[in-house]
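Structures follow.
Derivation of every value follows stated rules applied to the coordinates shown; laboratory data play no part. This is a predicted model, so every value here is computed, not measured. Cβ atoms are built from the backbone, for glycine too; each structure is taken alone.
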Structure 1
Amino acid sequence: MLFLEYLDQHSLRRLGYTCRFLYAFCSSAELWKPLFLEHHTTGRFGGKWQGSWRATLLGLAVDQESKIDCSNVFSDVLHRPFVCSHLDLSRFATKIPRGNQITKLDNLSYDEFAASWTEKPFVLTKCIQDWPVFQTWTIETILKQYGDVEFRAEAVDWPFSTYHDYMKNTTDESPLYLFDKKFAEKMHIKVGREEGAAYWKPECFGPDLFELLGDERPAHRWLIIGPERSGSTFHKDPNATSAWNAVLQGSKYWIMFPPSVSVPGVFVSRDASEVTSPISIAEWLETFHDEARQLPECIEGVCHAGEILHVPSGWWHLVVNLESGIALTQNFVPKSPSLHHLSEALSFLRDKAEQVTGFERDVTDPYGLFVERLQATYPEALEEALRILDSKAAHKKRKWEEAVGAGPAEAEGGGFSFGFGGDDDDEIP
């Protein structure tokens, strides 16, 4: 299979015609999807979805594709994605152990959230019912009203009508996920507590400190649409932010772990800049779900239409659509009394600058900008958050000195320096 990855589309097509065994291998979606994305380097695709990446790239209608009987071709390489694309997701999303079940509440006030819930996952069941989009948006109504609008689906922009065709006719192990950060501008909708707004931030989450950045804040809200099996593999949200995810249609299975937990099957580089895990959600579920469910820190549950889920900053989470659906999500930095989340965001912006994402290119110093805005509006909160950062850094330094058996003078006088940042964080957009 590795050799086939080096072939261009024409060579791959011709090689597949030599025998049925090579036809089976050369027709693999795992080969044709990268070729399609490479061919559309601008990210834009205005063609027609033909039912497979191969047929779409080659412009072959369904009746033009060869029908070769490959029933006597046996290969684990071909069998694995087939099994994963036909996995029954319900067996992972049901019979959740009582101790793992995510807390479900009707609603919360901001005072309740700030006092007890900023560092815990939860689901609110009666929070978004008065949003106009909850009452009017379905996949079909979006198709009717915005079918010609181009949305971002991972690495490609295509009209929603084309993505809709893809959703209805794909056997991908990991279906493309529509995940668009500019949807409000493209759909010409208002967001916020103003007349004619399509939806607004739930009041329970209170002040979002990144709002101080105004138009210079990083990307923070997304429209999410996808078919069954689509979703996001394990990741932490960007820039040490928390998030909420509101389901308008469909249902999603979530499995989550606190920041300090080593998730089975997920391997993180020393600086937390790279996360390695199985290629697909289905493969992780099939291989590691049972083991992960046994961890005492495991939190899991299903978020249904009309419900909204809170993801605290730093928490590992995997989410998968149990059926085709629509969701809106937003990242934020809550102003909690402990200032834990503010200190984490400041730490990430300061100490992991190379991992900061979502800012426009003209914002060259996100940390400095955020500190400046905080100083002007919440100077006491900024001072306390920076004190918390200094305290954490000193604690980590002491632990290092204890580990290497060096005194303060020795540790400071060595031939190299060791920088300590904040807690691990990473993102998958």
Structure 2
Amino acid sequence: MKRNLLKKILAGLMSAALLSLPALAAEPQQPASWAVSQLADSYALGLVDDNYTTYIQSPVTMEQLESMADVVAAKLALLELDQRAADAVGLVVDTTRGGVMNALYQEAAAYELPDVENGTVDFLTGLGVVQGDSAGDLALERTCTYQEAMVMANRLILAVYDQQDAGSRGLLWKATNGNNTLYLLGTIHLDRDNVYPLHRSLRDAIQASEEVIFELDLNDQEGIALLQSMQTYSDGTTLADHISPELYQRVQSAAAALGMEAGALDIYKPWALASTFSTLSMMDDSTSSNAMAIDSYVNAAAVNSGKAIGAVETYAFQGGIFDGLSAEYQEAYLDSALSALEAALSGTSSPEMEEALQQQEEMLSGMFAAWKDRDPEAFSQVYGKEAIINSTDELNSKLFTERDPGMIQAAANYLETEGNHTYFLAVGAGHMVDPGGIVSGLRELGYTVELVP
């Protein structure tokens, strides 16, 4: 696991909500209105980073173009398409619009794709990757901006995936009541296993909805500030006053390994560090460069499309679940999560931890495979919600038994809204599946709920 990625995610989780990304500071370069809808996918795919507002309107450089072409190549390779003899030799690759098109076309031309033999312009315009101005002028000789190159690369990846009926389908259901529709997406609060891009059916469901609802409103700055205050000590004590000296020293060592200053984590409570360390240990080499959790992607896609945003819980409620854990449990939680992170950082661990990490890896891989295939039965089998609920673990019961009923009622309320509406609810997949999940809960209330084909 790359240390710079761990450091970035740690900084993000410690400065924002449990599931949100750090807010971008205002910068002079903003994307054009026609490019905003491409940002969520571009960010998830790694075509832009957190600093995109410092360069998005600038001319693209050859180094940036090569990086984009690498992303396209990597995503197309995952499709395992039949390869074809290269016929793109001699194409001029430079930072003009035509040169950028050639660079991207070369990656697609390595595979047996419909009409790829027609050449750069015909192939890319046929897919809608390049559209030109109102007069149809493609401005091939003009210098290409980063924004234009990003949109071309993003459109190419999505177009080929859509053409192949590929992409992560997600655990997506459709609930109906009269003229009302509520899409139900069970998410995983991670980015790994090459989860992006998402399947068109999932992307279309987001765009078809007038309001997108989450566990928490990831754009609620007051709520985020409240959670931050719950994560940290305000009574004059620090982490060292609440955990054993041995565990405290291990936290300091982990912080140092991540390039953080001594004492940088002292203000945080054990549960806040534990939840962050746990997330970090579950990432792997397939996690994208931006580590965009699925919830964050859906939120970005919705916000960038002007959708209303809703939430079924509050930061006070969700933060209170963790903040209400006993001191003994919090220390044990931190100990366990830190052990996993230490193993990820060092590459070595005890036989017991090695076995635990292997079990975690098998579970996560199985969960993501089922999620990508839209197979709720396989997901449920791997996830084992019944065992989680019936365990004596202090946190597990709180995460489900105290929350699922409220989520079911919130979903029903949307279906009972007067008029003709389409909504989209995205919460953790564990809340969707049985026992006690939202899908069966709505069916028991008499609503029609079907897995999206």
- Taking mean count of other Cβ atoms within 10 Å over residues 287-294 from the coordinates of each of 1, 2, which one would give 22.0? 2
- Query: Ranked by volume of the Cα convex hull per residue in Å³, which of 1, 2 sits at the highest value?
  - Reply: 1
- Task: Can you spot which of 1, 2 the value -9500 was calculated from, given it is helix-only ellipticity at 222 nm (-39500 (n - 2.57) for each DSSP H run of 4 or more, over all residues; to 500)?
- Result: 1
- Winner on relative contact order in percent (Cα under 8 Å, 6 or more apart) once structures 1, 2 are ranked, highest first: 2
- Query: Taking FRET efficiency 1/(1 + (r/R0)^6) of positions 215 and 239 (r between Cβ atoms, R0 = 30 Å, to 0.05) for each of 1, 2, which is largest?
  - Reply: 1
- Given that mean count of other Cβ atoms within 10 Å over residues 271-278, derived from a single structure, equals 15.0, which label among 1, 2 identifies that structure? 1
